[in-house]
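Okay, got some structures for you below.
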Structure P
Amino acid sequence: MYQYIEIFNNQISTYAIMVLIGIFTCGILISKTIKNKDEFNIILELSLFSLLGAFIFSHLLYFIVNYELFIRFITNFDKIDSFSMFINSLGILFGGSVFYGGLLGAILTGFIYCKKKKINFLNYANIIAPFIPLFHFFGRIGCFLGGCCYGIESKIGLRYPVYMNGVLEYKRLFPVQLVEAGLNIVLFVILYKLYKKGKNNLLMIYLICYSIIRFILEFFRGDEARGFVLGLSTSQFISVIILICCMIILIRKKTIKKAP
């Protein structure tokens, strides 16, 4: 696809460009949405810490999912004969990212930040939640341009250059990245309208909706580096856990409200 574009004789990742566009777009829309300056400053700080957590945990989960690369790294450690080769090996181990790792890392980091600041995490999560799928939309467009996270072979797919067992092949693949991007936009519109109506629990609603979307779309994924747990892909397994946890939390909230 279009993994890189050349600017002033330098190759820049299209995925990185789309991520940056996503960050700026969400930032601008949040600034238009939040009128209170103090509240916006807190949102800005919270978002920056959450992005840092997302970056670290997305790469960490990639490392965990692709643990066989670490085994290969340890087995062939004696063959690493230079510092640059060592750095390149680390780049392979942590070079990819997994969205769920980033999402859970962002939530954890945001929660810790709010605890330290002694502010209500759920209140601010309610503001940020609609913009998570919007940011993810740009990320999935980046995946499509970069040729990663591709779909299964399909007659209605697009012709893709794909490395299969280290060999470059051209296959017609289902554009699952574009489907997920489109569903993320729909989810953004729904959540944003709910926010404007003053609805709560938007983070929970997002997690429930996205976990269902992701579980289904995983059946249409064809890339190899996804990991599997109990017959499910890593993301499907995490989707089930998130869905169950969110449903339990929402049911408990309703039960507490109804209690005399």
Structure Q
Amino acid sequence: MRLAERTAIVTGGGSGIGRAICRAFAREGARVAVADRDGERAAAVADEIAAQGGTGFAVTTDITRSAETRAMVDAVVARFGGLDILVNNAGSRCIKPFLEHSEAEWRRMLDVNLTGHFLCCKAAVPHMIAAGGGKIINMASIAAIAGRPGRAGYCAAKGGLLAFTRALAADLAGDNIRVNALNPGMIETPFNAQFADDPAVGARWNDENLVGRWGRPEDVAACAVFLASADADFLSGEHINVDGGAVAAMFRAGERG
């Protein structure tokens, strides 16, 4: 029970990686606010947590709207008395060749994948300072450190999120708030279903990381539990690639010899 008596908000908690993090946090004893733009999905995950004997609370939130992020944090603090952990997991992705990438799509990538996390932190940090500290986990991507075709806006936003993570860690060092990031690779989620189900792409990704399989949401959730716990108290401003070794190796597993 590494997160006992801790209160956490997980944005994008209604499905995929966010859902897995919510469930993992609850198993470790945290009170979990499941925040999602889709209120029904958030409520379903909160019900799953309750069915397992944990404490879950659904909050409907659009993280691109500052009033809604403030309302989200205020509701959680009013219900549980404080806030210890924020996981900025909500995200969106546009896959298009650069010349087909519209200005509106570019701005949407920045709004959801970068500005929204800034707004959540602005709402959450004062409560963490009041509590004497906290943990912030930003969900970036291997696309933040390795350019990928058709993802100009997404890569730019995720790269900015890593820079924001380092800057925020420096700003909040004196407040006992640790800020770190996770960079998932190809994870089996609804977000990536079109790739996982494509025989050409799915099989190639099995062969292009060192573990030899796609990641699971639970793989990312386990790392999030670590960063949220006291075990990671000496880490701040860092990022962890949760990608089966894909970026570290940069070659096909079958070519290792």
Structure R
Amino acid sequence: MNRNDCFRAELVERIDFSPSHAMLRFRPEGTLAFRAGQYATIALEAGERLICRPYSIASSPYEPTLEFYVELVPEGLLTPRLWELKPGDRVYIRNRVAGRLALLCKEGVPNHLVIATGTGLAPFVSMARTYAADRKRRGAGAERFAVLHGGSSSRDLGTYKEELAELAHEGWLSYVPTVSRPWDEPGWTGETGRVEDVLRKHADALGFTAANTVAYLVGHPQMIEHARDVLKRARFPKESILEEKFFPA
């Protein structure tokens, strides 16, 4: 990637959820057209070259800013530098987006079951915001969503935990956060364990079956492998399981 393929974007807000997870919101100098579920490439200068990495967009295409849910990778080339950014600092963003993850709408299959770890939630935040806005414009649709979001601690889940819980009041979305290290949070009263461990419990309770549901697995490769096995045992066909790994195993 070179600078001619990019526009500059100013960091206008950051919220540090925990030492390892944060929300970064940028105001781009150009217009970046994208579909909910896609990712953009962020870059910073390192001498004469650009260090770039793809990040799923958490904001809706209807928003004027670009929002990213980012996890610090201490040994990474880019995220330690992103962690040093303050409001007013600028990055490069590639002027083209990529990614094929999108809502798979099939006739007679109204349910969408999302299983995400950590920042794997980002594309579904974009989808949920977009769907919520479209419902207000066009009226309620038939789709139902269930979002299972896992993290080491509730802090890692960030403000998205409250945002999705609020959307759940509208009736079309169910949100289940779970933490895998509950011993660090004696006050936590929600689900505990890895997100794939509570998958079948909540899918069954909601009536989300292989016949009426598309599943989306995004995040840690090990979670994807385990959750895929759970869904296969529940007779989900391969074409009804969409996957996107956030980093190689």
- For helix-only ellipticity at 222 nm (-39500 (n - 2.57) for each DSSP H run of 4 or more, over all residues; to 500) computed as -13500, the structure of P, Q, R it came from: Q
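Taking mean count of other Cβ atoms within 10 Å over residues 18-25 as the quantity of interest, name the structure among P, Q, R where it is greatest. Don't skip to the answer; put the middle values down first.
Details: P: 16.1; Q: 27.4; R: 18.9.
Largest value of mean count of other Cβ atoms within 10 Å over residues 18-25: Q.
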- Message: Comparing P, Q, R, where is Rg/Rh (Cα atoms, Kirkwood Rh), for residues 130-169 alone highest?
- Response: Q
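No lab work stands behind these numbers, since they all come straight from the coordinates. Just so you know, these numbers come straight off a predicted model, no measurement behind them. Cβ atoms are built from the backbone, for glycine too; each structure is taken alone.
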